[in-house]
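Chemist: Input: structures, listed below.
Bear in mind these aren't lab numbers, they're just calculated from the coordinates by the rules spelled out. Treat the numbers as computed from the prediction; the structure is a model and nothing was measured. Cβ atoms are built from the backbone, for glycine too; each structure is taken alone.
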Structure P
Amino acid sequence: MPDVILIIPKVFEDERGCFLEAYKWSEFAAQGIGDHFVQDNQSRSTQGVLRGLHYQRPPQAQAKLVRVVQGEIFDVAVDIRQGSPTYGQWAGLTLSAGDGRMLYVPVGFAHGFCVTSATAEVIYKASAEYAPESEAGLAWNDPDIGIDWPTDTPVLTQRDAAYPLLMDIEPVFFYREGGATAVCEASGGRL
């Protein structure tokens, strides 16, 4: 999916270890990621834990920049923008602390990951602060989406296990030509 971007940082290694710039606004903006991130989150999970698929509704919709600092995860983004040519499709890849790669998940996508190592610590930047009243999610195992998760029996919270199917969620994100996302107000109006 062209709107979900894999970032491969330059890693400088020598006898002391390594160094990388995990985030530099000017470099990201030059590559089309101009979000201003306002919150950093960190989670630690054990193997088989699946977190997601999460998103926040407007006005607190979030873009995310995901990075693993310990362990390995299978990271997924699902396009939930009505009218998008990739609506209901998913992109997934392995992120690990060893390779330093990051995944940019724009507004209009649900996000989740499954831990594939014994443990994993994940840090992600968000372009809007967490707002419980805007919290929403999508069923991790929606058969119409068909995500090929690394496990059929993940460890889930009750909340994550109860999220609705894509066909049952209220549309709040709408695709605009060129990949942009329009959001409707909480009143449910369409753009």
Structure Q
Amino acid sequence: MIPKIISDQFEDLKKFGIDTPLRLAHFLAQCSHESGGFKTLTENLNYSAEGLKKTFPKYFPADTSLAYARQPEKIANKVYANRMGNGGEASGDGWKYRGRGCIQLTGKENYKKFSDACGEDCVINPDLVSGKYFLQSAAWFWQNRGLNTFADIGSSDAQVLVITRKINGGTNGLPDRIEKFKEYYSNLK
């Protein structure tokens, strides 16, 4: 069953080529995982010291995580510094351009590109991505990354893995993404 939050805007997805049961199932599974079942449209980043070491080992080696634990803004500014178009840690860009929307659009560069696509300035007002454009930003990201092509390859667990890596950069939450994909696909075909 397509969540009501999505079904109300289903026609918008077709504009981004998300127009077959296979594509829609892959899209919904990824978005559902990234947004905690379409309930969390802004990235939280409230990690414990142990959570930081597990989730972001590259950025929090040894005991450096203690100085950042349970400080979401500080965590975002460190983890997202100097990448995806963001400035350094002190710029505050990591927090300002943290993940938002169903797919957790992240980074000033992505916000700028999405702004160009939607015609509103999400760089100045990033909360538009988690509000007015929560679904459109996800569909734009999906299309921009060529994910329809990967979705068209099939319905195997291996294909969910490929798409997960394209979205998340790793395999975070893979079992949940696979389970959600199977559920959506069985309801859509």
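Chemist: Work out which structure the value 17, 46, 33, 4 belongs to, where P(r) over Cα pairs in 10 Å bins from 0, in percent, for residues 71-142 alone was derived from one of P, Q.
Modeler: Source structure: P.
Chemist: Please compute FRET efficiency 1/(1 + (r/R0)^6) of positions 79 and 159 (r between Cβ atoms, R0 = 25 Å, to 0.05) for structures P, Q and give me the label with the greatest value.
Modeler: Going through P, Q one by one, FRET efficiency 1/(1 + (r/R0)^6) of positions 79 and 159 (r between Cβ atoms, R0 = 25 Å, to 0.05) is largest in P.
Chemist: Related question: Work out mean count of other Cβ atoms within 10 Å over residues 47-54 for each of structures P, Q, then name the structure with the largest result.
Modeler: Of structures P, Q, the maximum of mean count of other Cβ atoms within 10 Å over residues 47-54 occurs in P.
Chemist: Where is mean count of other Cβ atoms within 10 Å over residues 31-38 largest, in which of P, Q?
Modeler: Q
Chemist: While we're looking at this one, here's another question. Computing mean count of other Cβ atoms within 10 Å over residues 15-22 for each of P, Q, which one ends up highest?
Modeler: Sorting by mean count of other Cβ atoms within 10 Å over residues 15-22 in descending order puts Q first.
Chemist: Let me ask something else about it. Taking -14500 as the value of helix-only ellipticity at 222 nm (-39500 (n - 2.57) for each DSSP H run of 4 or more, over all residues; to 500) derived from one of the structures shown (P, Q), identify that structure.
Modeler: Structure Q accounts for this read-out.
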